[in-house]
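Read-outs throughout are calculated quantities, based only on the coordinates presented, and are distinct from any laboratory measurement. Every value quoted in this text rests on a predicted model; they were computed, and no experiment measured them. Cβ atoms are built from the backbone, for glycine too; each structure is taken alone.
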Structure 1
Amino acid sequence: MKDGEILKVIKERRSIRKYANKEVKKQSIEKLIEAARWSPSGGNLQPYIIKAVRGEKACKVTTFSPGIYGDPPVILVFCIDEKQFKEKGGDEPIKYMDIAVAAQNVCLEATNINLGTCFSRSFNKEAVKKILDIEEKLEPELLVTVGHPDKIPSPPEKKSLDELLEWVDWDE
């Protein structure tokens, strides 16, 4: 891997809210889930299941998700396996960090393979559980839309390194 390749993908990633009317191949979704699978996980608990949803069910999910605009071709529903998490004695905040890191890996790999994504935590959990017939032990916590971007927005303004970084006990 060449120097700067990962940073290039990180800088190119955008929140896509409008997708082209183009199918997302199953193999592409498998690549995204493979990226999630290799994300770090506290205690290696990997307390989540990811449901890939498209078609009529995805349309129904969007009606209960004010954070999602339009009709994304695919919605990845990140669910915590509460039973597994409790059995393995996981620390409560870790499950959310694990999902966030896995979802970030998904978004970066999507950018890498020319797909767009957008996170959403603004949705009715009970409605999503009912629409997707999600079993009781699973709790949907995060939605990630996936598709071919209709338009890629300009990069948002970011803080400078000086605003973000404080050096502690570093000699010049």
Structure 2
Amino acid sequence: MRVVSNTSPLLNLAIIGELERVREQFEHVLIPQAVLEEFKLETDLPGTALLKKALAEGWLRVKDVANRPFVEVLRREVDAGEAEAIVLAVEQRASWVLLDEQEARRIARTLGLPMTGALGILLTAYRTGQLPSLRTAIRQLREEAGFWIAPALEADLLAQMGEV
């Protein structure tokens, strides 16, 4: 299975200490160079230690994007990491692309790319018993990572999972 990720799903999950959920679900994940740069690994920001570890262990891998003109077209609507991740997903015929931002998801949907994001990864982990509390993880995303989730969506997810 080929999986490509943008910055935010990996960084947000790393910030709350749940990056391992990505490895459990996908085994290996490709990121483009722009995503690597957006991680700001030379800093000591929250999440960077787990991202460095994932790269060192080899389950998170950097892959160059070939179609630079396509990246430049997408840059009109999304940032560099999102544009490169979408193009890399197309080039790799990815089984999944990990995206959180609405505009990037719209583009991926238009291109027929299967996608999930930080919430989808946490939801799967909760359903499989690898995450004890979806409510706690969502709260951590919001408070520690600055992740925005629509209140109605959060309520709906928690209700579906019986964490009302």
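When helix-only ellipticity at 222 nm (-39500 (n - 2.57) for each DSSP H run of 4 or more, over all residues; to 500) is computed for each of 1, 2, the one that comes out at -11500 is 1. Which one of 1, 2 has FRET efficiency 1/(1 + (r/R0)^6) of positions 6 and 134 (r between Cβ atoms, R0 = 35 Å, to 0.05), as calculated from the coordinates, equal to 0.95? Here the read-out was taken from 2. Here P(r) over Cα pairs in 5 Å bins from 0, in percent has been calculated and equals 2, 9, 19, 22, 21, 15, 9, 3, 1, 0, so which of 1, 2 was it run on? Going label by label, the one that fits is 2. Once distance in nm of label points 7 Å out along Cα→Cβ at positions 38 and 86 is evaluated on every structure in 1, 2, the highest one turns out to be 1.
Taking mean projected area of the Cα convex hull in nm², for residues 14-109 alone as the criterion, the top structure among 1, 2 is 1, with the largest value.
Taking 27 as the value of relative contact order in percent (Cα under 8 Å, 6 or more apart) derived from one of the structures shown (1, 2), identify that structure. Derived from 2, not from the others.
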